[in-house]
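Asker: These notes open a run of structures that come right after.
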Structure I
Amino acid sequence: MSPPTELLVALGEKRGDYVAHITGLLGAANSRDLKDVEVTDEVFDALVAGLDHPDSRVRWWSVQLLDHVPDPRAISAIAPLLSDPVPRVRRNAAHALGCVLCKPGWSGELPDGALDELVRMADGDENAKVRRQARQSLACRRPT
């Protein structure tokens, strides 16, 4: 397991110091500084791989951290998690696909099908928190 993957799994397993793990992965841990980070390919690849991890906590952390990575590839990587079986992960993915505050330089462009999925979630997700987040993400989107 690569060092970035070890840090990500440690976050998911609630082992150790969260701030140290996040800083070890991204070089910063607060939202103000995260807007300016540039992650290595190794870290980016570990975060994307974490989106498919069997532990939903690792998937949640992967979305959480990718949400703050100013790399357009992150949006495409997060979009499939709108269909995650775990509501908490779906809600975090919906947030990430609508939050321009977390990604000030983001154009707001979404991958094919993601906008339709957010609309579906806002109207019919089984979880009220997911529905609410999807509605909020749709309301906060920048026009593309």
Structure II
Amino acid sequence: MSTGRSRMVGLLLLTAVNLFQVIGTYAADWSKTHIYNPNWPPHAKFHNAQTMAMAVVLAIASLYFTWRKGGDASTNVLGAAIFGAVYWVTQGLANFYPGVGWTDPEFLKPGQTLNDISPQMILDPIVLGVVFLGWYLARKPAG
């Protein structure tokens, strides 16, 4: 694959991750399991809304650097990758805080437990891999 084509594929991968981030966050959280969950207190909903807004702001920042024409191309792509990864890194790290669960008990499917590996713990490394691949393909080659 030519350098120009590799770079474009990388930029498109970074773009796809950001679109997935925004659409996926709202598809998952603008629902009865999250923002419309009557069992959640207002403060929990505040933090859920903050997370949804953060997904959008991080995606906008990442897309800005992904397609920015000015500045250093390598630095732009690195910035795009960092902003594109932050949401997924923090979502993964959230699983290690005390008292958190990947879902609320009333939404477990038959046979599931809160001790199961969460869908997020499967998805996060996949998305981060796509971010890394996008950065790798779009970065300015050495020399």
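Asker: Say we calculate mean count of other Cβ atoms within 10 Å over residues 3-10 for every structure; which of I, II gives the highest result?
Answerer: Structure I comes out on top.
Asker: Which one of I, II has relative contact order in percent (Cα under 8 Å, 6 or more apart), as calculated from the coordinates, equal to 19?
Answerer: I
Asker: Work out the source of -17000 here, i.e. which of I, II gives that when helix-only ellipticity at 222 nm (-39500 (n - 2.57) for each DSSP H run of 4 or more, over all residues; to 500) is computed.
Answerer: The value was obtained from structure I.
Asker: Separate question: With P(r) over Cα pairs in 5 Å bins from 0, in percent coming out at 2, 10, 17, 19, 17, 12, 9, 7, 5, 2, 1, 0, pick the structure among I, II it was computed from.
Answerer: Label of the originating structure: II.
Asker: So, one more: Here percent of Cα pairs over 19 Å apart, for residues 11-66 alone has been calculated and equals 22, so which of I, II was it run on?
Answerer: It traces back to I.
Bear in mind that the values in this text are calculations on the coordinates, not laboratory data. Computed from a predicted structure; not experimentally measured. Cβ atoms are built from the backbone, for glycine too; each structure is taken alone.
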